[in-house]
Structure I
Amino acid sequence: MEEGRRLPENIVVPDENAVDQEEIDRQRWSSRSVFILAAIGSAVGLGNVWRFPYLVTKYGGGTFLIPYLICLVFIGMPILLMELALGQVFQGGDVEAFGALNPRCRGIGLMSIFSTFIIIGYYAVINTWSLCYTFVSMGSIPWTTVPDSSSYFYNDFLEYSSIKHSEDGTGHGSDWNGSWKIIMGMFATWLCIYLCVFKGVRSAGEAVKFTMPIPIVLLLMLLFAAVTKPGADDGLDQYIGHWSTDGFKTQADGSNVWTAATGQVFFSLGVTMGVMTAYSSFNPENQNIVMDEKFISLGDFFIAFCSGFTIYSLLGHTVYNCNNEPSTANITELYGVTDNCDELYEGKSLGLAFIMFPYGLSTIPGGHFWCVCFFSMLFLLGIDSAFSMIEAITTVVSDMELAKRLSWSKPSVTQATCLVCFMFGTIYTMDTGLDNFDIVDHYVNTYNLLTCGFVECYATAWIYKIEDQIARVGERCVYTYNALCLMSLIVAVAIGFGSTQLERNPGLERDKWNDGALDVSTAGLVGTLTGLGLWGISTIIGYCLAEPAEGQDSALQILWGMGGWPGPDFLRTHVNAQHHEGWTPNTWATERAALFSWTTIPCYWGFFIKYLIPTMLMTMLANGIREDYYTPYGGFTTAENGIGLACYIIGVIMMITPVFCPVVFMSNKEARKFEGWDLMIALGFDPKEKEWLGFYPDEQTVAITADTKEDVEKEGLELQKMEETENENEEV
């Protein structure tokens, strides 16, 4: 625009350098060690203490460590590294990081953050239980026997009523009775969370220096107290001493163990929840996240593993005391079992933390002190994870172009997020809150997080930098190959799972998937061979359609241009080159060095992200759908499971919305240049023309508007001057 031209008063054109200035002003961690502490604190949470040990014993003791470690190394750690790289390279939360891959991928970030919002709703309530139990432990302990501990937790504390409607009256649905002590405790919990994040990573970085080391010290104190008690060795044998596949057979064909292991890896590491992307976006771009990823993953596993030692050492001591009771009557009165004390090991996840463990601690000298230590540890571990989720949500929302256009400040976003999450969490303080938590936790971990993981990998490896592949081998080749590969995976999974049906075995230990056209083993083999065969056919068809660019016409170059992973390679190059100047991918020298280095990302990481991980996640997702279709989760009806199913459906809708309506999520500049299809524009609603959405007119419109206003002002001045002249003439 011409110098001196004025704009209408209601039009404010943002400074073209605003984004650059924002990057300069972006908050940073005070040090790398603080980032690692914060990331480990986010990964280590309540699930490490009560969920991981429970899954270990449920699925065969030490045998569960095999699928868990496989899922950790081949799924969890690669995705964690991908999210750290995305956040650090693009300097933004999930929505804008995936938006940088493709404008239509912003919905991936929306779904991940929505899942985090759902999780923090019930996670903060469990944290509140820990806070309340901490204060109860300071007075008269109400868990002097196992039945008393169970009765206090369900009846006195939660005022529990099953969501199920049963004829015997044990479950009659909700009376909409809430526990005021839990609500007040939840208010205190959310106040602590807010105080940790009200200044962003600056306050979070200071809080983590306290909330991360202290729980570790308390855990080690509890571990020492537990392992020195009689019977601890039997508890440890129960924890990791049993190496059998019997636990794998607790449900159907044992495939659930892989879904459970992957869900625990995702939930524990905090991947596919937007946390790690947000945290790494506050790093300088040259930080060595390859080593950080190893510190975070191994630190999380170590703490979870040690927690199991603490839990089961104390359980072993409890079973030891039970076995030494003089009479069956005493055993029944004190422990709630008849004559088999080993039944005490069968406590479920929450039962371990809030029923068995409090009782066990109360039986050792200084019981009050150890109970306070345990629940304080739980609370501090939970606070770390809780405020990391809030920081992820507020970072994503604040980084969104929609929020920038509407001038939402991060402090106001933080306040609103904490308030909304507090209100949402009140449904878990009702009498049926425990069942609602159980249902939502299952659906979010089984469906939302696995779906997020799949689409995150697909966007990074199949969509990002696809133009580089097209430049090498042509558009028809790449699009055909990509579409056929996706169809191959879907068909293979459909055949593998669809050709089996659940065989009911009343009175037997478990049901089997042997009642369909094929037994479970044959169906798995047929599905695998079908997928590999269709992938081979897809490769042949894509190769025949290739139109190689000059100098890219060898067979190996065509196959790499069609089936390679330029997106992950771009991230890999950016990360590796920060610490190895001049590093370039796909050469023998650099790839050999990267393969044996702890500070570089190796070539196979891209293969994992593009092929291996999406295949595994799709298989686990299909298995979860099959299980819940034949046997609704938890014995609940479909209607009772509705709240969990709704969480998944809403998440999917949020994920696909930017696919069809990308413009509303863009910056003004990006939206003006966008030439693709948009559903809202096709329906006659152009977001770019709506100032209430934060869009402003483009420069041409602004110039015309300014010219019009100048003309009007000039005409008004001329009329005013003419009137003044006429008045002067009349006076003369």
Structure II
Amino acid sequence: MATKESKNFDAELSNISSEELEQIETIIGRKPNQLELELFSILWYEYAKYKKLIKWLKVLPCRCENVIVEAGKENSGAVDIGDGMACVFKIAAHNHPCAVQPRYGTLTGLRLVTRDVFSLGARPVATLNSLRFGNSRRDTTRWLFDEIIAGLADYEKGFGIPVVGGEMFFNNSFNSNPIVSFMVVGVIKKEDLITGVAKGKGNLIAVIGSPTTRKGVEKQTVAVEGKTNHVVNEFSLDGLSNVNVEVKLFRLIQALIKKKIATCIQPVGAQGIVGAVIKMVARGKSGIEMRVDNVPVSEDNMTPRDILVSETWGRTLVCFTPENQEEIKELAKSYNVEFGLLGEVTDNQMFKLYSGKKLLAQLPVEYPDTSEDLPAFDPETIIGMSKPCFHNVEDFTEPDHYPKVIKQLITSLNIASKKWLYKKFEKTLHTDDVSAKFPSDASIIDIRESGQALVATIDCNPLYMTTDPFVGSQIAVAEAARNIVCAGGKPLAISDCLNFGNPNDPNAFAAFVASVQGIAEACNLFNIPVVSGNVSFYNQRSVEGQILPVIPTPIIGMIGLLKKAEQHTVLSFKHKGDMIFLLGDSRNDINGSEYLRAIFGIETSAPPVYFPEEELAVQQAVSKLISKGLVRSVHDVSNGGLFFTLLESAIPMEFGFDVTSDAEVRKDAFLFGEAQSRVVVSVSAEKQDKFVDFMMELDIPFSILGHVTRGEIRIDDESYGFIGEYKKLFENRLKEWQEGAI
């Protein structure tokens, strides 16, 4: 093989350290040529291979009896949902592109995640999003908000996948670095699941989709350097917004599965064709002899490197037996996409690249794409984050007029209703949206194939993460599970999206490690596996010339199962006179609360009170109450505290509530504290005795709060006004801010 042996200088240009170069020479038994060196660089590239964190991700539980596809085994995870069906889902972030081109960054991010779901053969049925913006008073924040929401709407309309839920927070930490995460949920018959495992000597692999261009070939990228000039700028806006390419590939894959003529499918992503093809053959402990000349291209004079590493959108690799080649080629033609035969699967676990008869590169596939063999990262000292800053409620002056405080809090965009956003989305996709008509703590996704329903949610409160990401991450998992349970479902699995600062900053990396450990702790408690996910580093901002990481943001996407969609539990009060109960203990705690931030201006604190065993017991109690039919509505206490939980239950049917505060808890902590493991339920008069008798059998604290009124809001015998006024303020605030009226 003709080679140009690499020197250390070449290695440095390829982002390969001298130690890594020595390891590469050991792996292949010689000095690599320049092309091989660049391929190693791409395959070991930080953004794609997580080479500084793989050992920590291994602490996450990924196995459970219902798991069909474990985390890391394929592009998405999959779980068994019964009746011969599976759910395929994944969450990922696209933060840096969204900071530069927010509308198109959103579109491309959704294209990537959707592709990873439908590449397993699943039919995408829903998306959820988690958004973090900077200070709401900044014009840049409003612009980012407008563009990102427009991107969500564009994609929903273009692909036809409804947006069914999400969450949104505004905080100074995200002023120059928004966090934009998407979860795509798909369903499939288990028998139709197709893997990304290429095996079978003599089988063929082809690239199908858009012709390859030079887009993304100069990938000395942002993430490694921590810069904001993301490669999204290399692509045309028309190319970024062309969702139709993914629609064609989705339909093509569905046809391949129906005809049973493909053995393996692997989308082409950030590592280009070389990353995709090595990944699929490595999974099958196979190899490939690939011919670069057969790749369809749309530009002249492209080098082998250009073709291998290009990030051109809308391409997938398909493995098949030789007798099916012509049928697949004709099928690709019928969908107006390109077909190029890359090469033949071998059994020698080698990647061999040819141009004509000339051998350009050869690498063992198990090394570039096997995480256990990647260079490890162990900082000499992981510096812990600052000690959690606990704030005692007694150190703050108690308000003398609570209605005034409520009016201040209701103007916070972190608390205000996000219902107005639904008007931005495609109405025709939401005509049968059960969640919109009868809201629950989680989104209900009807599965037409089986009559079942998925329950989905996405959670993480940034104020819980400022000083103790270990506990904050546990709460994120607990709240997601609580939302699923309160909607009447059974939690099944999670996908996590871990957004942190520069991993070379020991404090930022310590926050990452603490969060992963917190997620693992909570998942083990609830027996919920992690089946997929994404990591995004270098999320940071400049403050007075100093580069600081964003608040640790481990977004938790969770899915659960409900036997029938119409049996989901609603959060809204239903009848005047129904009794209102609180499950769990109220506490003298305002840490991590929006009240502490919005009223007292304190952005950094310990998370709210959280005891894991109490959380588990409350969730088990809620599930039993729902199954016994003892409750009319169920809503968990979270952002904004108890008052806003009650308000959200009252608004849908315009009831009010009359409650009495706990004499042992200061009133502001009672109304606005966000201590965890609490759920508000309403109970009909005829079932009140059965409810109380059942709760007495359980070792769960509960108390009567009051009752549902026709429309007045009363607390401790004082009138706070009527629901109509609060509904207008609560539901119009976001719209008024977006329009610049406030």
Structure III
Amino acid sequence: MASLTRVTVLYAITALLAAAAFAAGPAESAGANGSGTVLLSGGFEEGLDGWTRVGPAEFAADKEQSHGGARSARITIAPGVAPHYQQLYHEVKGLAPRDRVMATVWVRTRGVEDGDGAYMALEFLGAGGQRVDIAHSKVSRRNGKDGWDRLTAEAVVPANAASARLLLVLNSHGTAWFDDAQVALAEKPAAWPELGDAQREVVVHTGQVVQAKFGGVGFDVFDHVHDASRELLDEVIVKRWRELNPSFARVYHDWNWDRQMLDKVAARLGRLQETGTEIYVTTWNPQDCRTAADLAAYARKVADSLEYLVRAKGLTGIKDYCMTNELCLGAGPYAALTGDLPRFKTYHQAIFDELKARKLDIRLLATDASPISAWDTIDWATKNMDEITGVYGGHEYIADYAPDDERFYPWFLSKMQWGAGMARSRGKDFILGEFGCKQVPPGTRVGGKEMDSCAWFGTPQEPLVGIQLAEAAIAAINGGIYAMGYWTFADFPDSFGPSGGVPPGNVYANKWGVFKWSGGDNSTRDHYYAYGLLTKFFRGPATVYGITVNDPRLRAAAIQHQGAGTWSLAVVNRNSRAAPLSVTMDGTPFSASFRKYVYDPANIPTNPFGDLQAPARTVDMKDGRLTDTVGPMTLTVYTTAYQDNAPAPVRGLKVEPAADGTRRLTWQASDAPDFCYYRIYRSDQAEFVPDARTQIGSTVATTFTDSKGEVGKEYFYRILAVDTSGNASRP
């Protein structure tokens, strides 16, 4: 609790200092709370006054090209000059921490064939002049290639920002013209009411369907391509997958896998299918095909691998496919297809035709773009390739909001509604294929490796990552998203080979998982016990219902599981104090006992073997109304998706000692229809009662090797079977 308090205090002090550092006022004002206020407007009619030139280039106010007036700003980089982010920048005044700001500019180019092209960015600097954050528009050498293009960038002013700039950048040889640049205040957050001890009212509107076929809260999965021992699979990877029980997974695919690799992948993905998981497959770095014949051959190869997995290996859970991760292509620059969407469509069409000819019922997804600022590519796809697209989707990492920022939820909800709305306008669904909290800055190196991880891991904010991810999931559910995948289920191991454009483990580390994979360290991270509650109880297929809440610091989502008819409700309380809660099923006189699960960042329910926390208690709903109290800064999940009958006791336990002091345990398999895994306990007392102090492991197998006991010492063991409701058998 001390660390959380310290974060809050430091945030408040930093915000006050940074707010005082911003100088001057806005140019003009409009809208409530300052929204719509124009902070900077540049048509370049008076030249480049106020704009600072950076780098070796020709800068001019040019009459040759203009968008809205007589002149535009021109940047030209000659053939003999190295592109290195040459730019014009202008200070932006009148901002304060947590303001949300929107920038726009029009761009046109000529002769831009290399580098990153022309783009715009909002840059935020600290008191010492160092960059503390940056938000880019779409970055592509096709920006402005076919005429004037409108670029946009959106950002939330960081707490530690002392100044801000609008950057107009050319990082290519050639010429770029920029015109009608504008920075406007999109939102200046108004104070939210402090409700104290007033009762929080949550109303579930059972007559208002938000998503009729919700697919579930899930994960991105990469571990199926990494080598793992049988023990690691049984005791960690598969055990935890069953424990968290997600109904959706986005998985990595390489177009160049041979039959041996496909068999390995199929065996591992088959373990996902045991939990009824729907699988969305994405190819990393597809082949850069230069001829129609090459593309046709490539499409056949992709379809061959998908058909083999589905028909020969029985992976009928594969329902969706995208030909590229985040619009990347071959060895080209990141998101190269962002600037060449017609080429993306050409690939899409070739694969669509192959799947249709084989009668493979797999939906093609467009466009898998990241971040939200690139979702205009999805809008383009809805207008230009809907007839060959079965589902839409994109990615987002939460760069502008720290985990303790209560203003994140309404912003993210609006973006999820936008994404789902684009898809729904075409009668399709939207998948949030990849999301997470803020990424470490590019180029971060640890132990000689490039680090790809969450910026908040290992900081006092880490316990709150689970709260922010829960808010993101709730926003996606309420926004009408079909399904979502957190990046990732497991870390990449310390050692792995290059594949699909991913560098090998000796130079690259990807450490985002809900648990670690580093040597013998497979410990869980804090958010395992928050996000894991949502993957377990917010499974698809389900119906999402509309919900209203009378406290802006309370976020809630409700689903009814199809088939079973059970309910799950998630509530995040962002108040700094406990809040009395009333939940009402509008129009439904429903009565049931809900199990209550809690994630409290001040008291992480860590288990060394990844066993999820037990329910805190049961809470009764009578005639459609439930009353309770939710703790401060917590996630609470209420669910009727459980049963109370524990599995039968485990039979046939045998212990075989070895000369090296290890002991091999075997037992008979549980016949419980909803069996999940086993817990193993050890004591030097014959009549001991199993508890957390005596647990030495968990596994899905019927064998376990105890390698940590003392040589020559007598031990006694107990095995408990655990079902999917978390009920454990008697010893």
Q. Between structures I, II, III, where is FRET efficiency 1/(1 + (r/R0)^6) of positions 575 and 607 (r between Cβ atoms, R0 = 30 Å, to 0.05) highest?
A. I
(Q) For distance in nm of label points 7 Å out along Cα→Cβ at positions 471 and 567, which structure out of I, II, III has the highest calculated value? (A) II
Q) Which structure, out of I, II, III, was volume of the Cα convex hull per residue in Å³ calculated from, if the result is 151? A) II
Q) From I, II, III, which structure was helix-only ellipticity at 222 nm (-39500 (n - 2.57) for each DSSP H run of 4 or more, over all residues; to 500) = -20000 calculated on? A) I
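Each reported figure results from applying straightforward, stated rules to the coordinates on display, with no laboratory input. Fair warning: this is a prediction, and the values are worked out from it, not measured in the lab. Cβ atoms are built from the backbone, for glycine too; each structure is taken alone.
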